[in-house]
Structure I
Amino acid sequence: MKVGIVGFSGAGKTTIFNALTGLQAEVGPHGRRGKANLGMITVPDPRVEALAQLYQPKRVAFAKVEFVDLIGPTQSSSSAGSSLGAEAIAPMREADALVQVVCGFANPALADEAEPARDLRAFEDELILTDLIQIEKRLERLKKEAKKGREPELLQRCQVQLEAGQPLRRLELAGEDRQLINGFRFLSQKPFLALLNSAEPLTDEAVDPAFVQAATADQLAWLTICGQEEMEIAQLDAEAQLEFLRDLGLQEPASHRFIRAAYQLLDLISFLTAGSDECRAWPIKRGTTALKAAGKIHSDIERGFIRAEVVAFDDFIALGSEARCREAGKLRLEGKNYPVRDGDIIHFRFNV
């Protein structure tokens, strides 16, 4: 899973990046040198830890989230109507989801005072404008080539949506149409999370109501993080982190809260594999079939799929072994169309 951290200059994107990854990328206008910051975090999963305790495997592997901290336009340039720069657009297209960091603190380096609701909508307009330009260019090319059919008709529907100031993620599309549109990697179609970078830890009730209203009106998921404080916590070792968090009245670091929000945003679940060699979590889209889940591990397993041996994590832990699960009728044989459930422990039978 790759998440693009986006937003206007001065919103604290790199501070949030450091808070989530525990890295120490240089913050401020001189920290970039024209390049994106890259980082990876492990998705905590107590189910994998429990399986590792039972199997004592050679390797334990958790799901990963990759972060790309991207350079953003200044608020003033956006107000003048300029679009996102090419150096930001390309990596944004590669991301599975976008997280806009919105400034919720006083930043003397910015010309205007922080106004989260304004900035949230203004950046959405940037995405819409970028997609609109892309569609207009594509339609112009199709017109020159005298092409008709599904593609130009669908792009025209998207054009109407964007010209109305609405992102493509809110356009209802059938399966085939959605598959066709996905190939264009439009920015306003991507799952989008609004992250308010606050000056201090906030309860949901204390968050700027205009920001909440703007996010709700655009049907956006949102959360708030005190970036500076969480960045300092992320630099500490695990034991010191827990002590610091307790002193602040926090139950967990920002990265854990963010991961839950990201999983929900992307509608992800994890299935598990377990054995003496490896215990591992595999993130997949909810509703993924056993056949496609097998391909997540290796294409040969998908190609030679025979069946999947499945047991729910809770049943496995309660009974203590695969043999007992089989005796109790909790271990099932499922076919290629079985929709994998969160926490399924799966052993794939295949023959290539």
Structure II
Amino acid sequence: MTDDARKLRVGILGCGPISQAAHFESASKAKNAELYAICDVAEDLRNRMAATHAPTRSFADYDEMLADPDVDAVIIATSDAFHVAAAMAALKAGKHVLCEKPLGVSVEEVEELRAVVRQTGRHLQVGTMKRFDAGVQSARQFIDTEMGEMLALKAWYCDSTHRYAVTDAVQPLMVKSAHARKPAGNPKADLERYYMLAHGSHLLDTARFFAGEIVEVEARLRQRFGAWCWFVNVAFANGVIGHLDLTVAVRMDWHEGFQIYGEHGSILGKTFNPWLFKSSEVDVFHEATGATTRVLGADGHFYRRQLEAFSDVILKGAPMTGANIDDGVASVRGMVAIAQSVRTGRPVRIAEVAGPV
């Protein structure tokens, strides 16, 4: 088999909603990867998914999947609390890892994971798939090539009270099992933490993808009528100033996007509910020509695109364009810093935080 024909043999840990909605299909559709194995402790769910998606192998035991020499890489699609332990086990078994976001739930555990990544020399990518949105990529290209110095960034991620009406219409009917492995506590018991982990991780990664390292945050939180609203002032290492808005949930349609002011132009982006698989509408204004451009981005399958890029890193030595271990750690540190700033009412330095989100 030639290098061009070689496909990355992927094992997926977890047969729950995110695998059913995204990862099984991505591994089946990817041009350079294959759904080689699935693993879940729930026999009924595992058997159903094996019958539907036809992997080469199916495992009840994660260690057995990791012991299979034909597994090249693992997609970790479990509850957040299990991410770090599962990633460490895979890395130590010689497997590459694509881990769902957030990378972890505390500063200490993700720093420990970073040490393992460096020790093993394996690749780890965090599943912040918005980096593989063609519209978002067009914004990054303009930043890198034409915009000159960035002045400021605003970004917002506002989930909608109507999001489940949308996702129920477009996602497959989720198959559940009473035997699924669950964390010791209910993740949704603390909604402030749950929303930050689920949504804040995306917002922070998008901000860092565009403007670079965040060094300090100053956050406010207001909670009313079942809605949580964070306004976060952000200082970037390069001097750019930023403002982030995380609101769950707004009484309107899904509201996500970004606005960037630069030396030679500006960017205005509108991002859609991810399960519509629709690329962001990103208008790039070029000061030199007075013209605005927008890419079509016809291929909006961000999950498949992220897996294909990850596979190219491993199979061809391509540069990693997804979020790496340092990006994942920085996102967790950023979420912890926001929570600490809310509690203290003061700015918090990212490098100085510790503890859980």
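A short reminder: the numbers here are calculations on the coordinates, not readings from a lab. Being a predicted model, the structure only gives us computed values, none of them experimental. Cβ atoms are built from the backbone, for glycine too; each structure is taken alone.
Upon calculation of helix-only ellipticity at 222 nm (-39500 (n - 2.57) for each DSSP H run of 4 or more, over all residues; to 500) from the atomic coordinates, which of the structures I, II produces -10000? Working shown, then result.
On the way: I: -12500; II: -10000.
Answer for the origin of the read-out: II.
Of the structures labelled I, II, one was used to calculate mean count of other Cβ atoms within 10 Å over residues 65-72, giving 16.9. Name it. Intermediate values should be presented prior to the final figure.
Numbers: I: 22.4; II: 16.9.
Clearly, the read-out refers to II.
Could you figure out which one of I, II the value 6.7 for distance in nm of label points 7 Å out along Cα→Cβ at positions 9 and 329 was computed from?
Working: I: 6.7; II: 3.2.
The value was obtained from structure I.
Quick one: FRET efficiency 1/(1 + (r/R0)^6) of positions 153 and 209 (r between Cβ atoms, R0 = 25 Å, to 0.05) came out at 0.05 when computed from one of I, II, so which one is it?
Numbers: I: 0.05; II: 1.00.
The correct label is I.
Mean count of other Cβ atoms within 10 Å over residues 145-152 computed as 14.9: which structure among I, II? Please report the intermediate quantities before stating the final value.
Values: I: 10.5; II: 14.9.
It was calculated from structure II.
Where is Rg/Rh (Cα atoms, Kirkwood Rh) largest, in which of I, II? It would help to have the intermediate numbers written out before the result.
Details: I: 1.01; II: 0.96.
Comparing I, II, the top value of Rg/Rh (Cα atoms, Kirkwood Rh) belongs to I.
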